[in-house]
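Each structure below appears as structure tokens.
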Structure 1
Amino acid sequence: MGGGIDSAVVLALLVAMGERPELLFFDYGQSTGVKEMYAVTQLARHYGLRDNVHCLQVDPRLFVCNYTSHGDVRDRKKGPLSLSPSYAPRRNSVLVTLATAWAESYRVPDVFLGIVRGEFGSKLGSSPDTNLEWLQQLEFALQMGGARNVKVNAPLARMRKSQAVDLAVALGCPLDLTWSCHVDGDTHCGACSACIGRREAFARGKVPDPTTYVE
């Protein structure tokens, strides 16, 4: 679980279904890791799940990118198939694999993740590990390589981020507790791809944005 909108909505959806999920946060050296972890703990506290948070350490040397080296993650690309400046190589594939390993170890039958439709190839830059085809292929490989089946679920994968925001409002999810920005600071920068996507999601969903941005 990250500290952003998509993870928060998946959490709210599971709680609305009567579940009390375990929340896995991966610290892989991301520049905003402290902010994300704080958002996760705040969301967990809101839903009465403070004791269900698990922080798992991942060697940051796995992901050499701007997002782990405090580089420039502001969005400048124009081409629809260019990579997001904050793209971490195969991050989601690695983290989903680790999550299923944890789930199998503790006999948890399902893993849920927050990805939304329209990220790959969008004007915000590409993240090739955030689409359904990738997820289906990865789940097939994970099922073949595990001793016990763990189902990987992505309930928002066919939604736009603006639809996820609408769902959050319907579920009473406190989006003001979330953190999306990829720049380490006290306030959302407003210029990175995550901030741009956040702004657009609230605007298209016609939902008041509770976020303060630097620019």
Structure 2
Amino acid sequence: MLKLILIIFAIYSVSARIPNETGANVGKQAVSKASALCFKNTYNKVILEILSKSGTVNPNFADSVSNLRELGNTNIDAIVRVNDDIAPEKVCSTVAGALPKDFYGVVWLHVEIYSFRQEKSKRVPYLDKVITECFKRGISTGIFSKLLNWSEAMGGIFAGSDTLREVPLWYQGLNGHKDFNDWYYNLFGVWPRPAMKEFESNVNNCGMKIDGLDFY
């Protein structure tokens, strides 16, 4: 009986140390120090919009990152809302200028239905170029999208390239489950598996309305 109790205790102890790998996407909102402290105690990652669809830097980004770091949040990612009216070089130079020098997170390129105005044959090459230009500046990128948006914006469910395959995918699958079991129902692009999933949206917590909660 004692041996059984010890085994159960060991299993429980290991399980208790497994991190709750949940991120909070707060979009372009300002993160106060109070919210930053709450995030530190609640989430493993915070994601902030850095570049709007118009190509302007989120005015709340720098202060939000500063508050998050001051309160112990070290895992921070950023979002760029894709707009192919803006040259890839301009996108990446603007992002590089807005990021703190010691930023090691992923900059996610958010692909929406209305991200593009160029003809569909030029859209994958545009994303490839953004990824390449950002890489030259030491910026790690990924793609954030969902099945419907990708199919409509890119001209097909499985549109993609070797360059895109090399970067991580964050997809939206709003079923409330912290797992990737729905990926085969949401499959798109050229990724065999995703890196992160938005599983819930519009959540009120930490004094903010969080755009989405993410499992990774």
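FYI, it's all coordinate maths here, none of it is from the lab. Note that the structure is predicted; figures quoted are calculated from it, not measured.
Assuming 18.2 is Kirkwood radius over Cα pairs in Å as calculated from a single structure, say which of 1, 2 it is.
2
From 1, 2, which structure was relative contact order in percent (Cα under 8 Å, 6 or more apart) = 25 calculated on?
Only structure 1 yields this read-out.
For which of the structures 1, 2 does the calculation of P(r) over Cα pairs in 5 Å bins from 0, in percent, for residues 23-142 alone return 2, 10, 17, 20, 22, 17, 9, 3, 1?
Computing P(r) over Cα pairs in 5 Å bins from 0, in percent, for residues 23-142 alone on every structure in 1, 2 gives 2, 10, 17, 20, 22, 17, 9, 3, 1 only for 1.
A value of 1.11 was derived for Rg/Rh (Cα atoms, Kirkwood Rh), for residues 39-94 alone; which structure in 1, 2 was it taken from?
The value was obtained from structure 1.
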